[in-house]
Structure P
Amino acid sequence: MVTSVPPPLDRIASRLDVDPEEIAFLGRFDDLQLELLDTALGMAQHTEDLEVRRSMRDAVGFVPAVLRRRVIATLFPRDAPA
């Protein structure tokens, strides 16, 4: 069974959480250019997520030691020790 991949413009709209009509002007670019834009957006979002997570981890260092474990468990539930 082959699953259909949405057109690049639809993926970009989904990635940006906007209606495709709002970015319809990008339709003047060819699919390869839109694929490159989609990839760049994905990489930028991934990098942003990593930086936010790193910043949150760094901020935990300012929490008093007696509360740190609970804060880590709240902010990063999958990483918390069992």
Structure Q
Amino acid sequence: MSGFKTQYHYLTLVVISEFNEWKVVLHSPSMMIQGTHQFTEAKAKEHAVAIARTYIHEHKHDELPVLGEAAWIPTAPEDWLIWKA
């Protein structure tokens, strides 16, 4: 498996390529959200950011700025613990 991660305020967004699809997980110390499977890296990243924005700004109504483009970096070995949880 390989993938990417980024931060959106207090959420960590992770997209992982697994066989022919991309899986999406968002997490913080107190919660985890699984997105729907996507079929391209770009769509998975877009989906993860959309979920984060919806959760923070519409569901939680947190008064935080809407962030621009995410700075994605490759996942590291410690990210697999989150993925397998």
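A short reminder: the numbers here are calculations on the coordinates, not readings from a lab. Being a predicted model, the structure only gives us computed values, none of them experimental. Cβ atoms are built from the backbone, for glycine too; each structure is taken alone.
The table below gives the values:
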{"quantity": "Parent structure of the calculated result 0.80, given that FRET efficiency 1/(1 + (r/R0)^6) of positions 33 and 73 (r between Cβ atoms, R0 = 25 Å, to 0.05) is the read-out and P, Q the choices", "calculated": "Q"}
{"quantity": "Answer label among P, Q for the case where helix-only ellipticity at 222 nm (-39500 (n - 2.57) for each DSSP H run of 4 or more, over all residues; to 500), calculated from the coordinates, equals -6500", "calculated": "Q"}
{"quantity": "With volume of the Cα convex hull per residue in Å³ derived as 87, matching label from P, Q", "calculated": "Q"}
{"quantity": "Among P, Q, structure where relative contact order in percent (Cα under 8 Å, 6 or more apart) as derived comes to 19", "calculated": "P"}
